[in-house]
Structure P
Amino acid sequence: MRIDKYLWCVRQYKTRNLATVACKKGQVKINGATAKPSREIYVTDKIEWRKNQINYSLTVLDIPPSRVGAKLVDIYRVDTTPKSAFEAQELLKLAKDHYRKKGTGRPTKKDRRDIDDIYKENEQ
């Protein structure tokens, strides 16, 4: 089975086109080598890909006949993504939300003055 079709079948990507684009960008690797979308996969292959700033990895257990339900996905793959990758993503989200909540717009005049004061202190 093609790698793009496999990633779509085991629900790693919402559409097959997204999986194909990720392969073309070089974000998908099979056994450490960058894979084209048409690359065939086999049982025991190790697949790594980057999605949403997280490096995912899995091991192929079996080849599904077609797209499978979410409950049946674990029959065909073993997720070997380290937990530290998800923890780093959570820290990144918290760091972004710390200063300004999403959707509050541009900095106010007071915010701008505070930012300028911080830069002035660092220059001295």
Structure Q
Amino acid sequence: MKFKAICENHLYQKAYTKGKRAVMPAVAVYILPDYMAKRLAKAHPLKKTENRIGLTTSTKLGSAVVRSRVRRILREGLRSLMRECELKVGFLIVIAARSASVSLKSTDIKEQLGVAFQKLGMIKEK
């Protein structure tokens, strides 16, 4: 499953400043309603609203190899979480890796993302 990416820097800045935040030991999650969601849904082949995802890894985490590994682990943790439970759509979601995420596996990241999304009220009730 491929994620729709946040490509503009100003959207990251808005998510950091105006969005809701949940901070865990390994990740910080920021969410903000996406005002372009309806326009993007019209352009989608299935006319479906989606979340736009942004992953950030600071140079404080380590070299480029370490940062790329952390991004892969974050993506896989998010994918496995989205397989288990359904998230609300139409949001900008920025996931910032913290220094504790370097030594964790994707299952640990998935658990922390699940708790963060639960705190933010992003998990749909079934």
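Coordinate-derived values only; no laboratory data. Nothing here was measured: the structure is a model prediction, and the numbers come from that model. Cβ atoms are built from the backbone, for glycine too; each structure is taken alone.
A few points about this structure:
- When relative contact order in percent (Cα under 8 Å, 6 or more apart) is computed for each of P, Q, the one that comes out at 35 is Q.
- Distance in nm of label points 7 Å out along Cα→Cβ at positions 8 and 32 derived as 3.1 - corresponding label from P, Q: P
- semi-axes √(5λ) of the Cα gyration tensor in Å, for residues 24-63 alone from the coordinates reads 17, 13, 8; which among P, Q: P
- Distance in nm of label points 7 Å out along Cα→Cβ at positions 16 and 112 - structure with the largest value, from P, Q: P
- At a computed 1.00 (FRET efficiency 1/(1 + (r/R0)^6) of positions 56 and 104 (r between Cβ atoms, R0 = 35 Å, to 0.05)), which of P, Q: Q
- Among P, Q, structure where mean count of other Cβ atoms within 10 Å over residues 48-55 as derived comes to 17.4: Q
- Percent of Cα pairs over 17 Å apart - highest-scoring structure of P, Q: P
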